[in-house]
Every structure is written in structure tokens, then in C-alpha cells.
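Readers should treat all values here as calculations from the given coordinates under stated rules, not as data from a laboratory. These figures come from a predicted structure and were not determined experimentally. Cβ atoms are built from the backbone, for glycine too; each structure is taken alone.
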Structure I
Amino acid sequence: MSASQAATSVSPAADEPSRLANASTFLVVGVLFTAITAAGAMFADGHRLAMSWLMAVVFWIAVSLGALVMVLLHHIFDAGWSTVIRRPLEHWIGVFPLLAGLFAPLVLLSLFGQHDLLWKWMDHEAVAGDILWVKKSAFLNPTAFVVFNILFFGAWIWVAGRLRKHSFAQDDDGSVEHTLANRKTAAFGIPLTALTLTFAAFYWLMSLEYHWFSTIYGVWFFATGMKAALALTVLICLYLVRKGVFVGIFQTGHLLNLGNILLAFTVFWAYISFSQYFLIYNANVPEETFWYNLRELNLASGERNSWWDVGLLLLFGNFFLPFFFFLGNANKKKPARMVAICVWILLIAFVDIAFNALPSIKQANGDAIPFGVTVFDVTALVGIGALCFWSFFRSFARTRCIPIRDPRIVESLHCHE
């Protein structure tokens, strides 16, 4: 039996995208919720509203970058088991042009509106006498910010486009040249993506407190995005099984492998986060320690603030809970349990980004604003997420649900535990 015959004989629903959610529904939800968020500018605090948008769009960019890296790793390792789950990821990574458009308002408002809306260093008059900004001004200036953002999104759109083009074309002609082309793309795409996501994390999140710096910060951003992307992959694949599209295609072995990788990145995230904290604590340099002080103490009184509790939530919710969950193979084979933990991982990943971004907004006494969730945090997160899913389902309806002529498709279809 050929690869094509094997793939199409497993599930008659493989070519029935009509069973899935209607893409236009997500478009309506996305437009509605983003419009509600934008309307908040009439009465909400501008800094806090802009932060809601930044956290939401950066969260979905992190998820999408994690998905892009997963596709690149699949090709560079010539993996067999992950061939069937590669196609949903390929549909997802078509979202980068949309995300670029959603990020653009933050750039435009900072350039032509309130310069210190998010990034204080954008207001040169306010920071001109700050020696720490002067030493970083070659990097932290509006021109470099615009140029680098164009490079970031341009690189991601280009790499994702090459991967999608060759994968989809292989469904038609079955040529192994497409597999080889994507392997070459992965060879330069991995370092390119690693560098761009690292500098993006520096610009978008770390420079919110431009006095602070951490050389490991880009790795934290990568770890967070990978965890979230793996969790989203599990949810999408199980949804496709439930709708009949992945019945007989997505095996227990796939679920187990994804759980194992989630365990690895749970430990990796903890290692990176602890290393950053430990090195800053040990060095005790004021330009570094203040970042954690804001997230632990009210500077005036010395008492613990609400961000201390968020830090504990991340410790137990982003490490210990998923770590002990994924230690048990039985948990990783149960779809209902995996859905629950993956939803939790996505939520806690957003909290992690909020922990890194939100305390950059200060109260009058210099303390970080207390942790809290506003309605615009929710509308921005849901609205941008819905638009991402609109992009995903629109792309999904245009191609085969799996790469039916990939040389390793049969191996992937028989991925058993």
C-alpha cells in the first residue's frame, strides 16, 4: 500500500473540513472583541489598555513561534512520528502576517502618539539624561525599533511561507525534493528564528524596564512559547479526533510523545527561570535586582505585594503541577486529562507574560501596580486568539488534513506507544 493510499484509507473524514468550526465565526468573534478592546481607549487608562494589547499579541506570537520551531525541528531531525501533527502546525504558522498587522498599532501609537505609552525609552526628551539609556541608545531608538520589527516579522513570514509552500505542493506531486527543500529551510530557519525571537523578547518585554537586562531572557521567551505551542497542538489534534478528521490518524503514541516533550520543556522553563533568578540574586547588582524587587515587595513599606503571590503561582502552577502530571504515563494517554492540563498550561503561560510585562507600569510612589485582570485583558486575548483560529481554519479548509505523500507518513500513521 502506498503512503497516499494508507493515509486516505485511515479516515474517510480526512477530506471533510466542513465538520470543523466555521472560520467566519472566529472572524466575527475576533473583530468584535478587538473592537471592544479598541473602544476602551475612550475611558480606560491608556498605558494599561496598551499593556493589555501588548500582552495578548505577544502571547499569541509566542505560541506561533513555538509552532514554527516545532515544524523546523521536525524537518531538521527528519522525524517520522510527528509527520501527521506537522500539518496542523503548518496551518497555524500562516498567522504571522495577521500578527504583524495586530502588532503594528502599538508601534504606530508609540511613534506618533504618546511616546511613553509602553516603552519609556521611546520618549527621548524624558530619558536623554539617563546614562543607562545613552549606553543602549544605538539599540533603543525608534528607527532601530521599526527596522528590527520589520526584520522579525519578515523572517517569520518568509520561513513559514517556505515550509508551507513545499509541504502543500508535495500533496500534489509527491516529489521528495519538497522534503529536502524543507530540510534546508530548517537548517537556516532554526538559527534565524532563534535570533529573531530573542531580540523580539528584548525589544517587546525586557525593554519595558530598559535599565534591566538578562542575557537568558530570550531563552525564557522561547521556553514559554514552546510549552504553549505544544499544549495548543494537543488541543487541536484532540479536537480533530473528536470531529472525526483525525480518527485513526492521531494515535495514543502521538499523545504520549507530545506529553513527553511537554515534560521536557516544563523542566527547561524551570531551569531557565531559576537560573535567571539565582544569578541576579547572587550578583546583587542594583540594575538587575530592582526587577525582582518590584515583583516581590512594596518598595516603600518593604511588605510583600500581590506579585509575590503571582510568582508562587508560576512556581507551583507552571512547574510543579505539570511536572508531576507528566511524570505519569497514564496521564499522558488520557485525552480528557491532557485537555485539562493543556488548557491550564496556556492560561499560566499568559500569566507568565503578564508577570514579565505588567509591573513595568508604576504607581505614583514607584511601586508596581497590583496584579489584576481587566476586562480588556480578556477581550484582547480572546479577540486576537479568535483571529488566529480564523486564520488556522481558513488555511485548513484549503489542503489535505495530513501530508499524504510525505515519505514518512506511513511510519507516522503507525506511531504506537
Structure II
Amino acid sequence: MLDIKLLRQDIDAVAASLQKKHFSLDIALFKQLEADRKDSDIQTQSLQSERKKASKKIGQLVQSGKSVDEAKAEVAEILKTIDADLQSYVEKNRAANEALNDFMMAVPNMPDASVPEGKTEEDNKLINTWGEPKNFAFAVKDHVDLGNDVGGLDFDLAAKLTGSRFAVMRGGIARMHRALIQFMLDKHTEEHGYEEVHVPFIVNAESLRGTGQLPKFEEDLFKIRHDGADFYLIPTAEVPVTNLVRDKIVESTNQDGFTALPLRFACHSPCFRSEAGSSGRDVRGMIRQHQFEKVELVQMVLPEESDATLAALTGHAESILQALELPYRKVQLCGGDLGFSALKTFDLEVWLPSQDTYREISSCSNFGDYQARRMMARYRNAQGKAELLHTVNGSGLAIGRTLLAVMENYQQEDGSIVIPEALKAYMGGMTVIKA
């Protein structure tokens, strides 16, 4: 959530910044909500002051000659009228602040000054490419046909079990899916210094509000009703992992005087998305499914370190693609393609031979203090003051898309799939997946 002080001080500047995201800030509505809040504040404070003065009148009335009972009765009538008005304005104040909070929860994060202008992914800025796409001497197959050839992917059976946009994996394909998870976790924990965490796959609404999925993206979520409350299947491990610091103050140094920040977490989890609004897109295979898995990287850092952290975290995700020798490119998202909560994002796009193009496999973002303000996630600075943390996260990587990228880039003419060198130690001696 944005700092409301920014809107109160210079709402036109905030509106101009959000135009880069193609978001129109309703200035008139904000000003009306602010006016309602101020009016109810003033009236509430005025009535509270009147009440204090009225309470002191008992002594004055007794001194003027009235009995204590008469004085109390007279003051009680005055207080009754004041209390009725006060209760009315207290309720108006509560409603005004609630409406203002709802307004702020629907306003996206402002983009960083470095974010390029643009409306769609076509306007994203190419940063660099890595690796050369392989020239195959035969007609390449996509991962669906390759999975069918080796008997490792079955979408029809999954549809029978559940519905569309699910997959059943078997044999070598299932083994390689598991190997990718372990390979990524090992690399991020052993080489990049992340702490592995395992979190619930079901969260409450407050967790989703904290990271920005609610209220705006509720239709993208799978909801569960249990014991009279709403819970949700996680759309990404970003939600529970980032919320580990919700309503907390992280000490910037520990008891031994060493820095306790940044906090670095790596988490493998399933992800569940309804894919609302994506009807007809990527219906074939594993590109866009209702259930998939990721290894998510999350860092909580000092404000002055978040931009450098984004660069480093993106590099950690890139290292997986490089180790697997998968060609990819890095792009910076333009304003129109930038996520709701992000102020800056780099996407990594892996080469898919069957589509003759690059497709997103990781999105790495700096959220600044936007998520931290929603969660009240803070750290204590050197002066002992609590300040908001900055949050940074990204996929390191999406498992399903990495799997299909390996299948397509390592395919052989006979339909078999060679195991990348980096995965062989995780494959129990298997070097190739055959029918």
C-alpha cells in the first residue's frame, strides 16, 4: 500500500506516476473521502471536548446552589445529547477511515523511475540474452508430444481425475520434475545463502491482503470455506513466505552485534491459480495450468539495499538456467506490464524450440515498502526507530516450465530426452529418458 501522506501532500504527482502503469487515480474520490474523514475527526474531537466540559459542570452547579442529585440529573441530560451525537460521528469516522483504507488498498504501487514506458509485453525492454538456441536437424516436437512419446505426460488422464489444465507425470518425467526441485533448492541454499522454509499451502485472507493479491485478484484464487471462514490455496509461495514477517519488527542487528538482515528464504511449493481471464490462452500442455510448482526466492532487506537485491536475486534465478544450459533472455517490464504491487520487475524468458520464441519462466520484482506497509513488517534502525522493510522476490524457477524447456531443448530425433549434465546426479544414474 502506498503511504497515504504521498497523496495528501501531492496527489497530482502520484497520479502522474501511476499513469505509467495505465492506472487512473480517482483524485476527486480521494479528496471527498479525505474531506469526510477530516469532518468526522473534527466533529468527534469537538464533541469529546464538550463532554469533558459538561462532566465538570456538576461541581459548578452544586456551588451555584443546586443539590448534587439535581446537578447530576442536569448534566446527565446534557451528556445524553452529546453522547448520541458523539456515537453518530464516531461511526461516521470509522466508516470514513474504512472507505479510505479500501481506496488505498486498490491503488497499485508507483513504478520506479527506471521503468520504461509501454502498454504491453511487446514494449518490454530487452536487457540481454544468454546462450544460443540449438539448430535441430529434424522437425522438433513440443513437450506434449515428447511426453506422450516417452509415456511420461498424460493430460487426458488428469482431465478425467480433475478437469482441464492439469497433468499426470510418470516415470522419468516425474523423476526429472523432482530432480529439478532438489537441484534448485540445493543451489539456492548452498551457493546463494538462502534459508529453506516449508510453509502452509492454504492461507487466510489477511495474508493475501498483505502481499497484494486481495482484494484486486480474488477471482484468480481458489477459495475454501471452512469453519465459517474463508481460506485460499496459495497462488505462489510468495504469499506465506513474505507474511512470515507480518506484524513483526526485525532487529537489524542480533545480540552478537552481527547484521540480521537481509532475510533470505527459498521455498518449494505447489501454486494454484484459476487463470481467470486467460480462456483460450496456452490451453495445450503445461504452459498455463491450474496447479504447478515453483521454487520461490524471497528477501526482506533494508530500504537502501532493495534495488541491488533485485539485481542479485535475478542473477540467482539466471544461474539455474545457465547451469541447465537453457538459452534465455532478460527483459525489464514496461509500466503497462508491471504487476500491481511491483515497482520494478525483470522477467526471464526461456527459449522453447517448438514455439520458436522465448516464454516467461521467472518474474523477479522489487516491491519497495508497498507490501511491508500492508503487513506492518518493520525493522529497527540504528536509532531504535521502527521503519518499514523492503521486500524482493522471484521464481527460482517455475518447475513445470523448466521441465518442458529441458524436454524441448534436449530432445533427440527418436523422441528421447537427454538429461542435462547438472541434473544427472539427481536422476539415479539415468542419462536419457526413453519410451
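Some observations on this one:
- Origin of the value -12500, where helix-only ellipticity at 222 nm (-39500 (n - 2.57) for each DSSP H run of 4 or more, over all residues; to 500) was derived from one of I, II: II
- Source structure (of I, II) for relative contact order in percent (Cα under 8 Å, 6 or more apart), computed value 36: I
- Comparison of I, II by Rg/Rh (Cα atoms, Kirkwood Rh) - largest value held by: II
- Of the structures I, II, the one that 2.7 was derived from, the read-out being distance in nm of label points 7 Å out along Cα→Cβ at positions 243 and 403: II
- With Cα Rg over 2.2 N^0.38 Å, for residues 147-314 alone derived as 1.20, matching label from I, II: II
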